[in-house]
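Every number here is computed from the coordinates shown, using simple stated rules; none is lab data. Because the structure is predicted, anything quoted here is derived from the model rather than measured. Cβ atoms are built from the backbone, for glycine too; each structure is taken alone.
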Structure I
Amino acid sequence: MPTGTSAEPGPDPDTDPVLILGGGLIGLALAHELARQGLAATVLSRRRSEAAGFVAAGMLAPHAEGLDGRLLELGQRSLERIPAWVARIESDSGLACGLRICGIVVPFASAAERDAYPTAAHGERLDRSGLEREITGIGPLWQAGLLFPQDGQIDNRRRLMRALERACVHRGVRFEEGCEVLGLVTEPEAGAGATTPPPLSGARDGREPIQGPSEQLAAVRLRRADGQELTLPCREAVLCGGAWSSQLLPGLPVFPVKGQMLSLQGPIGALSRVVFGPGTYLVPREDGLLVVGATSEPEAGFGEGLTPAGQRQLQAGIDALLPSATGWPPMERWWGFRPCTPDQAPLLGKGPIGGLWLATGHHRNGVLLAAISAELVASAMLGQQIDAGLLEAFHWSRFA
């Protein structure tokens, strides 16, 4: 639990702020990091409640997810940083974030499937008796498993997002809620002739080249909650628009993947580990709440609402993984939109317009990658020493 708030000064209110375009988890994490580094930031958010950070289950699972390559490296580095990152948020906000390194179990139907898992070398191999020891009442289909004790969870939906908001306010971050960014205004790098940037040339499947103009960000066009439209001068901004990012930069390879979820109220202590099954996962909170997710519906676009098919899929997952939970009372049902890219990895670093940075496209790993994304992008913006190779691996131009 946090014990108080820091007395360190915030950013200079007289400096031109960096505009954070999007008030979800990534936008808040970046705004907080920039403010801690002494840079003024203003978060422009249409409706923060629609952000994926309020929807996700909060798994910290680079190994349980079976990530590989540079994305696994990015996830591992973020996982290492999360305890200190959470401590800073709790210190600035005075609120607990609900971090639990509780371990995650991935069940399999056979030992052969277990041993072929991409991250098997990072976990502890379990047979059927080991599975039953870790997950009391696990369904009979599962005969083997992997335990990743280093993976965990954070209560993003009820705790982390609220703590980050308060931590940002403590550090002097300004907010404009209900403010829709309508477009970006650019000018040639020579400094004359402001224009609206043309769409990037490129398809969201990433097979066609993406080439942005050699121009500098000059302003953003926005509509405030009262309907007033204005052009706000700006030399530096970060696009953190999640699944909506390509609406501001047409051609950016980010698209929505809808997910439906639900929660059940179980007995406290009935489940101590997260269970990451195929197509369904069970995330137990300390108070017995069990978060169940999630469907994956790329064909749904931005179609809102629950569907009978999606809810049946979740129920079938509960029945298969933990039959005893089928009798637990339902608490909530919801949906949201993951920001996906063709390779399911984020877009980080400099954007196609001078002064525009990207921190978007985190797909199902936004909670896991928030700490490292904020660190890498903020450090790059401030000209600090960073792992340039790692940041370059997630540059938008990899789809060119």
Structure II
Amino acid sequence: MSDTRYDTPEPFKVDIPERALIDLDERLRRWRRPVAIADGGSWASGTDPDFLAELVDYWRHGYDWQRCQEAINQWPNYLVDIGPQRIHFIREPGTEVEDAPRPLPLVLTHGWPGSIVEFLDLIDVLAHPEEHGGDPLDAFDVIVPSLPGYGFSGPPIREDGTTGPIGPRAIAGLWHELVTGKLNYGRPYGVQGGDWGAVVSSWLAFDHPLKDEQGVLGLHLNMVGLRPDIDLKTATLSADEQAWLAKMSGTLDDRTAYQRIQATRPQTLGVALADSPVGLAAWIVEKFQAWSDCSGDPLRRFSMDTLLDNVMVYWLTGTAGTATWLYRGAAEQKPRALPAGAKVETPTGFAAFPADLAPAPPKEWIERAFNLRRHTVMPSGGHFAALEEPDLLVEDIRAFFRPLRYGAAND
């Protein structure tokens, strides 16, 4: 972090120097194609080498970073320091309607290997619904922060002031201070997320529930963020819960090896991810293929531009290494689960997308940890809901918050 302090939000523009793009092109030109395992391009052993070669070719000859930079900069971007932690965020105020409650602040939190890129096409729809065939009474003040160590935020800072991993519960505290202290919202707010965004948002709702007209009014998730504190050996589980747990134990081992290395040796992995753009792309694109509703072909769900926009946010900011620290931070966080007998009492909505990284838990499992008010089983979509099924996600967010927002006080 520079010596300059941003005690109040400071307007920020993404402006990547030309030399960084020239350096990237040189690295892409010299990339060394690995020897491929003959598995018929099935992605079974990792990123398909032929797909990767196509992606790199497009990256060099067809991709335009300026387009992505302009897409980010069309929104009001800011930097602010919360204690020693520098945070980047986008904030787009929603449409105000006369004689109606003011737009509800809504914090959208991304995860790994995502970024603010996931939400760029949702900002206007959520903030200005009337411009997209919606009702202006559904407008939100949209706040999209970059997680510590990701994108344009600074590296994570521990409580003792040293640089190092922090957990999702600590990030939740930063978000509450961002909304109430730095943006001075004196009214309730909503939170939404999947992946790490779901974990951060769940802790935010647990630690800062609505009280005295401030705090989290509602929590909307597209992945379950916290597990209940129960003993699986003694708890009475429904048939659906038993079937789900059996399915989980069988499917996750193959899909979560990345978590173990990112939680145990993030520094070693970070060297490779920060030094090789093609290595970074392979590490990230594999997840977009495996966790999305794409029937094996990521281009059914994401354009090459979208895949590369997300990779570029990691590459150009040099944050591919620090982003993985969150896995170590979560492993070190005490407690990792909800305290015994506790649940998130904040009203919660859950959207279950069928092709997510892990099968969505049954309703009764979610109800053990959350005050579940809305449960939607989606017809399609996967882990990257905001990119895969933006219309379904937006409508579910609106429908969930609609009955809650009219209890919100005006400033």
Structure III
Amino acid sequence: MVVYFQWHGEKKLKIMDKWIPAAFYRGGTSKGVFFKGADLPTSNQEELNKLFLKVIGSPDLNGRQLNGMGGGVSSLSKCVIVSPSKREGIDVDYTFIQIAVDQPIADWSNNCGNLSSAVGPFAVNEKLVDAKDGEITVKIYQTNTDKIIQSTFNVKNGFADPEGDYEIAGVSGSGSKIRLDYLKPGGSGTGKLLPTGNVIDEIDIDGKKLNISIVDAATPLIYIKSDDIGLTCTESPDDLDANKVTSEKIEKIRKKTAVMIGLAKDENSVVLGNPRIGIVSEPRDYAALDQKKISKNSYDICTRMFSMGKAHKAIMGTAGVNIGVACAIDGTIPNLVKRKDANVLETKIGNPSGIITAGAVIENSDAKSAVMYRTARPLMVGKVYI
């Protein structure tokens, strides 16, 4: 069997087998299929979209993606391209593609902070960068957001070492700690840390006024106080998705805000993955997905995040970076609801899977850097059938 690919819509590029070299990695609380840029048969985005949809198994109206590598939820429906970088001082270029589960959509507009943690290890394991044993830092250019990420992790016997005792919420077991430094994360999607210039904006939804905060750090993200839309911020993702009235209201807020900050010309053209949206509240007692009791005294701010139209079962990596920054900006909704004595460099964030830690350095109303800690693990290396 063969498949044809076009090069920028022009002449036939080549005939190829239906097997493409790939690797399957967990990064943070996400999983995705990783490709070296040189192994892809084309650079044409339209053709790559068809390829990635096939690899992941979308669209699937059953929501299970049994005919591909996806796992039925947004955090398990992702592709990554990594290539050696030609930029001075940068090791690799990294492009992220979010694949919708039930629609034929491949979204290139944003980054995945969780899978960012696997980019450095993948680059070392695939020999895209030279690495000596010990702690190393891989400098990554994130093409979707035009930002730099520094990934620091351990190398053993020439490969990224996945073993360690660091645990993250939502992932069973432990792994080697990976530090992600997002350099100058502000303005990743809109060009400004505060896209409207305000820490709080007022919008009209169905004839009612609602306060929101919009922060663009690693990803554009809209914050709503949970109480303002009749939620507690302790609901499970399944309960949030089942609440169709509130889900529709959240989507209305997301689309209206997207137009307001220039991410779309009108609400009908707002893409599914950008901007993202989250509800927040002061710390409250709740049960995590593993039924562990999370005490309000053990963390600094509670959140429930939404990605690709669904409530996230943990927290998107870029959203973790974003909320760490948002908590450090005086006057934003996250800043106002967080625990007052929270450490801005190590803010503890309660989410459906437990607690994560994120922090930020803010100087002169600008985010100089943001830090997040993750683990990653290679799951499979070989070829994927398209």
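Looking at Kirkwood radius over Cα pairs in Å, for residues 40-87 alone, point out which structure of I, II, III has the largest value.
Values: I: 13.1; II: 14.4; III: 11.8.
Once Kirkwood radius over Cα pairs in Å, for residues 40-87 alone is tallied for I, II, III, the winner is II.
One of I, II, III was used to compute FRET efficiency 1/(1 + (r/R0)^6) of positions 32 and 280 (r between Cβ atoms, R0 = 25 Å, to 0.05), and the answer was 0.40. Which one was it?
Working: I: 0.15; II: 0.95; III: 0.40.
This value belongs to structure III.
Of the structures labelled I, II, III, one was used to calculate helix-only ellipticity at 222 nm (-39500 (n - 2.57) for each DSSP H run of 4 or more, over all residues; to 500), giving -7500. Name it.
On the way: I: -7500; II: -11500; III: -5000.
Clearly, the read-out refers to I.
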